[in-house]
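See the structures that follow.
Every number here is computed from the coordinates shown, using simple stated rules; none is lab data. Small disclaimer: the values here were computed from a predicted structure and weren't measured. Cβ atoms are built from the backbone, for glycine too; each structure is taken alone.
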Structure I
Amino acid sequence: MLRWDGLGDTPSDWGRSVVAIGVFDGVHRGHQAILASARAHADRLGLPVVAVTFDPHPALVLRGTTPAVLTPVDRRVELMEPLGVDAVCVLPFDEELSALSAEEFVRLVLSDGLGAAAVVVGEDFGFGHRAAGNVAVLADLGGRYDFAVDGVRLVAEGETITSTRVRSLLGGGAVVAAAELLGRPHRVSGEIVHGAARGRELLGFPTANMDLPADAAVPGDGVYAGWLSLLEPVEGHESRWPAAVSVGTNPTFDGAERTVEAYALDRDDLELYGLRMAVDFTARIRGQERFDDIDALIVAMRRDVDRCREVLGVA
């Protein structure tokens, strides 16, 4: 699959294509419906599919803040490849792009830039300066610029799916329900860094402390069963482990900083510092708790680990 960072990366001899547009944060099942429709149009027309996404999130430029990010742009591109996308065009969302009128966006990006023969969007798609354009405006412009328009409902099995809804579920710790909307477990990723070392030296459960982007969509505080994976596997070595994952501030130790720490079940021999890793959240075991003493915490952690084994189906 091809990736273009901006229209300037598009090959000069690129022909016509079917274009799917959206932020696609989460690449959830609603987004997957858009991409499936684009693939169907492309197969009928004998053309490639180009997915257009934006980085950073448009809200950062338009409102000065961004919602918690479900899938960083590199992860979005990775998830799109098996969904029938031939190329991804990552458009830098900046003041210049936000100032384009609806027609300027269509002419510069869709017509001149990507040679759109058909454009597929969500039914609530907005574009152009101050979001003046919608699906009806896009269809009218498509008549002028020679492309068809398909506004797709973000629905799977009768259920409306939005990134906002996924974020809300994750914030409440409902990772199973979020996974149903995403079509896979939610993932966070980052570099493993040194923490307080209490897990290894005091508690008997050495954890991998993840340095995550500040805008990452992290599930609500608690303990989770999940999987810890190397993002760049090393040949001849394991690259994925069942894990107990703690999200929160470690209130038993009067912590203030929110952390994500993963314990690879029954492993105290892993040296993971400096490696880029991912955690996939499978199920919530319990909420965050403050314990009266360390012994009570260790008893709870042993119970958590046993429950994680059950949930993950590992001995």
Structure II
Amino acid sequence: MSKLSLRALAALLVAAVLTGPALAQDAASPSSERDKVGYLLGQDVARSIGPGLPDVDLTAFRQTMEAVLAGGQPPLSDVESRQVSQALMANIGARASGKPVAAIDRAKAGQLAGANIARSLLDFRGEFDMPMFMRGLADGADPARKPVLDPAEATRIRSALSARVSAARASERKVQAEAASKQEQEFLARNKQVKGVFTTPSGLQYMVLRQGDGVRPKPGQRVRVHYVGTLLDGRKFDSSYDRGQPAEFGLDQVIKGWTEGVAMMPVNAKYRFWIPAALGYGEKGAGTDIPPNATLVFDVELLGVE
């Protein structure tokens, strides 16, 4: 979905806070740790904002943000999101240059802003409540308001929050890694019984989809290949076909499963590889597409050797 920059969104939200109805929590002060986290996050959203525009409906913003944080889907379609985003950015530019602004659907602007901000705060959703977040947003939006958290307390809360979120992420990844490891063991045990599947001493499994007639690459040589990579559930994470251009690399510059597998292939062959995590990206995974202990499935065509 199309997103506004955080700065632009924050500006719009601040304008809504400043020009909209007063918040019921405006007189409250954060007391609990959750209150303080919410207040701090609200201030973070509003921290680096310039003059904003009163184009966001605050009620729609809050309702959408709460819904997305609870696991719901954003209410706007991709097309609507792009249209609202363009309208918001156009009005930002118009007001900055003193030009007239266009009419805008403030409810949809609130929905877009709420969804985007909520997605940026998903890792913190169990750490704060919305009322104090809105209070922090309002205070951060108004230069005349003095923050109710002093700098030392804000630093303490931020550090503690970061530590909790990091610990939660590590715990979640550990659970994912253990589940993936069990899934891998069960899958590879079944797969090795499939006709045409071969297993090497390292645990790499492969099937010849098309036999080649050329030379096999030697250690240190460069190869040119076409490939597609998926996870066991079929999700594709990489494909040279999609890019429309073969990949070239040294045989010693890739994961162990590729180094071993491609070295077995003659030019013009096409193999399917099932690469255990130990020969792939291991417990760390890779980016957001390859989770911890993921078994990788590659269909590879060896096009040439240099």
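Numbers below:
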item	result
Test item: helix-only ellipticity at 222 nm (-39500 (n - 2.57) for each DSSP H run of 4 or more, over all residues; to 500) calculated as -8000, pick one of I, II	I
Value 2.8, calculated as distance in nm of label points 7 Å out along Cα→Cβ at positions 81 and 297, assigned to which of I, II	II
Winner on percent of Cα pairs over 35 Å apart once structures I, II are ranked, highest first	II
Test item: Cα extents along the principal axes in Å, for residues 217-264 alone calculated as 31, 23, 16, pick one of I, II	II
Distance in nm of label points 7 Å out along Cα→Cβ at positions 153 and 185 - structure with the largest value, from I, II	II
Structure (I, II) behind the derived value 1.4 of distance in nm of label points 7 Å out along Cα→Cβ at positions 137 and 161	II
